[in-house]
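Next come the structures, one after another.
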Structure 1
Amino acid sequence: MGKILVVDDMAAIRTSLREILEEEKHEVDEAKDGEEALKKLQHEHFDVAFCDIKMPKVDGIELLEKVKKEGISTAFIMISAHGTKETALESIKRGAYFFIQKPFESIETILIHLRNVLERNSLKEENRSLKKKISKNSEIVGTSAAITQIKEMIDKVAPTDARVLITGPNGSGKELVARQLHEKSKRSENILVEVNCAAIPSELIESELFGHEKGSFTSAIKQRIGKFEQAEGGTLFLDEIGDMSLSAQAKVLRALQENKITRVGGEKEITVNVRVVAATNKDLKKEIAESRFREDLYHRLSVIVIKVPSLNDRTEDIPLLANKFLTDIAEEQGSKVKKLDQEALKMLQAHQWTGNIRELRNVMERLIIMSADVITEEDVKKYL
């Protein structure tokens with residue numbers, strides 16, 4: 001449940017909203033004008049503020065600007081009886097999540113928008129926590145020519161909003177490139193949403209990406225926002241996009257062309273501000289030739305193409321990777337960091353890594369568990 005601030009100079013509106021929100025078990029406080037609201041927002045954390053626009057002393061738009069300037073994270077849903085389309089657009093441009101006209105259309109409308117913004121807040125907080133945990137795990141390790149070139153490309157491309165297509169075999173580290181593109185971008189304070197297109201059944205992929213309205217299909221018991229909306233202001237990583245259905249491809253193409261989506265079962269167009277990064281282990285040009293992938297979508301996605309090499313094409317990086325895994329896994333397990341002798345390293349470099357970096361990490365974990373303090377050539381022979 002959320003902590004909500006209701007800001008309105010009309011006591012009846014404040015009372016009405018309080019009753020609606022408390023019925024849903026939210027914690028609610030009130031402010032009769034923008035000046036009182038600002039003091040409360042400066043001293044307490046609120047998840048969401050329902051804020052009137054026309055108020056004495058400090059109006060809603062001025063309050064919103066002050067809050068954003070001070071870096072207060074409370075999400076604003078603006079409300080007004082005097083609103084026009086221009087007012088709504090202006091408030092959203094200034095950083096409001098949504099605009100609701102008074103008198104309220106329905107209680108359900110209020111609760112839907114509140115639920116959506118609380119869900120977004122939760123995702124952002126989860127993303128911040130995950131970011132702290134995975135920052136070191138998203139590091140691209142290696143000094144080979146191929147990896148050096150990839151790092152240089154990331155540094156050039158990340159600060160832009162250019163779409164990037166990452167290609168390479170399974171387990172080669174395509175997701176690390178996507179994370180680095182996000183972490184070094186201007187969107188890094190916002191969320192990175194990852195979608196594995198190969199793991200979602202074709203009949204559910206559109207709902208996953210674009211969301212759905214209540215009742216749009218048998219199991220749609222409530223409205224759901226999709227990954228495009230969840231990634232608002234941030235980055236959407238479409239992994240294994242070569243496995244996406246043609247129907248979903250058409251909708252993704254429209255989203256990229258128009259920056260608009262429509263939920264499954266809905267009619268309303270929703271504007272989205274998302275940077276899309278895609279990855280695939282497939283040859284998309286071959287998929288296009290065999291009518292399994294849209295050529296127009298390919299050209300939309302591949303403004304920049306980053307090719308991630310297999311581990312067999314960068315064996316000089318294996319010592320760095322192996323030693324990183326020795327340290328990381330020991331830290332995870334709370335155990336002593338083991339060492340690799342030179343003959344063991346040579347054997348790892350001579351191996352054919354069909355599973356790439358993912359396979360190497362699994363092997364290192366196995367060696368850590370099964371070997372003594374120094375991992376030898378015999379250990380590698382036995383447990384590789």
Structure 2
Amino acid sequence: MASILIIDDERAIRNVLKDILNNEGYITDEAPDGEEGLKKFKAGNFDLVLCDIKMPKIDGIEFLQQAKQLNGDVPIIIISGHGNIDTAVDAVKKGAFDYISKPPDLNRLLITIRNAMDKNILVKETKVLKKKVAGIQEIIGQTTPIIKIKETIEKVAATDARVLVTGENGSGKELVARWLHEKSNRAAGPLIEVNCAAIPSELIESELFGHEKGSFTSAVKQRIGKFEQASGGTLFLDEIGDMSLSAQAKVLRALQEGRITRVGGDKEIAVDVRVVAATNKDLLEEVANKNFRLDLYHRLGVILIHVPSLNQRREDIPLLVNHFLAEIAKEYGQAQKSIAPAALDLLKSHNWTGNIRELRNVVERLIILSGKQIIAEDVKNYI
């Protein structure tokens with residue numbers, strides 16, 4: 001179910017667009033000006049933005065430029081009653097998907113939105129294919145915890161045992177899940193990922209189990225859920241600790257019986273799914289606080305894999321840094337930069353609250369901003 005952010009300083013316009021888009025099955029959010037719109041854009045996960053030009057605080061063109069820097073993949077359609085050909089051309093040059101004059105022709109608007117969504121899907125599919133061609137990233141490291149994780153994956157992957165992966169955000173839990181799938185007998189099947197924290201609690205059941213047409217207000221057509229999509233493959237439930245209790249009960253039933261029922265339906269559908277779950281929370285503590293079901297914890301945690309934080313495996317930092325230097329240089333089509341021992345020592349002593357993800361970002365920043373060799377002064381300036 002695609003989500004659209006509407007940014008316009010006229011409440012009447014926002015209400016009209018919201019009603020039309022909700023009737024078409026889209027999820028909508030709104031903002032009265034560019035500043036509020038930018039806050040919501042940063043915090044949300046939108047598939048498309050409709051944006052006015054003349055607004056207080058931050059106008060549409062400035063919003064467009066900042067939003068494109070934050071996430072260039074999200075299509076932005078400019079809608080304005082103050083425009084002309086020059087304004088339209090300028091907006092498209094700065095990254096707008098299209099420009100529509102007010103009052104908008106609703107048929108044209110809906111067609112433009114569908115075209116933008118279709119293009120976005122193609123862009124995402126292309127990125128996925130590129131990742132598949134490039135192969136799955138290695139699990140880099142020679143410390144005892146990382147060697148143990150690799151050994152566990154080798155033993156467990158070929159089975160259908162459910163696995164619970166724990167660890168801090170950015171530590172590499174998703175990579176463990178990918179390798180469990182890649183080395184399994186289900187590797188030819190799909191790996192379907194669900195970020196439980198990114199989906200509103202009222203929509204999680206529809207996302208996981210699907211829904212029938214007419215089962216709720218915006219259910220304008222039947223939807224196949226992630227359990228069905230993953231049948232024959234692996235379902236990766238990321239941030240499982242953020243799932244609502246009602247959804248937990250249905251997931252438990254699906255794991256017990258191998259069957260699901262779509263929201264609004266009464267037909268049971270058999271699914272053949274291996275579930276790998278991940279969380280950055282202490283689930284036993286969540287159980288004690290009555291936020292997580294103990295029976296579901298035991299169902300998910302047949303095999304437990306804990307991914308250590310980067311601060312707990314500092315000896316691996318040189319290996320990771322050199323890996324990222326080579327990987328990013330290849331992405332940029334540039335010669336690989338070297339790093340001075342003193343610079344590496346500074347990276348090893350840093351407090352990595354963002355773990356592997358933060359380290360990769362820092363290495364990329366150093367590649368862009370430093371000279372031919374990354375030195376200690378660069379690390380001090382740009383970390």
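Read-outs: derived from the displayed coordinates by stated rules, not from any lab. What you see is a predicted model; the values in this text were computed from it and never measured. Cβ atoms are built from the backbone, for glycine too; each structure is taken alone.
Of note:
- Each of structures 1, 2 was scored by distance in nm of label points 7 Å out along Cα→Cβ at positions 193 and 361; the highest score is held by 1.
- At a computed 0.65 (FRET efficiency 1/(1 + (r/R0)^6) of positions 49 and 289 (r between Cβ atoms, R0 = 41 Å, to 0.05)), which of 1, 2: 2
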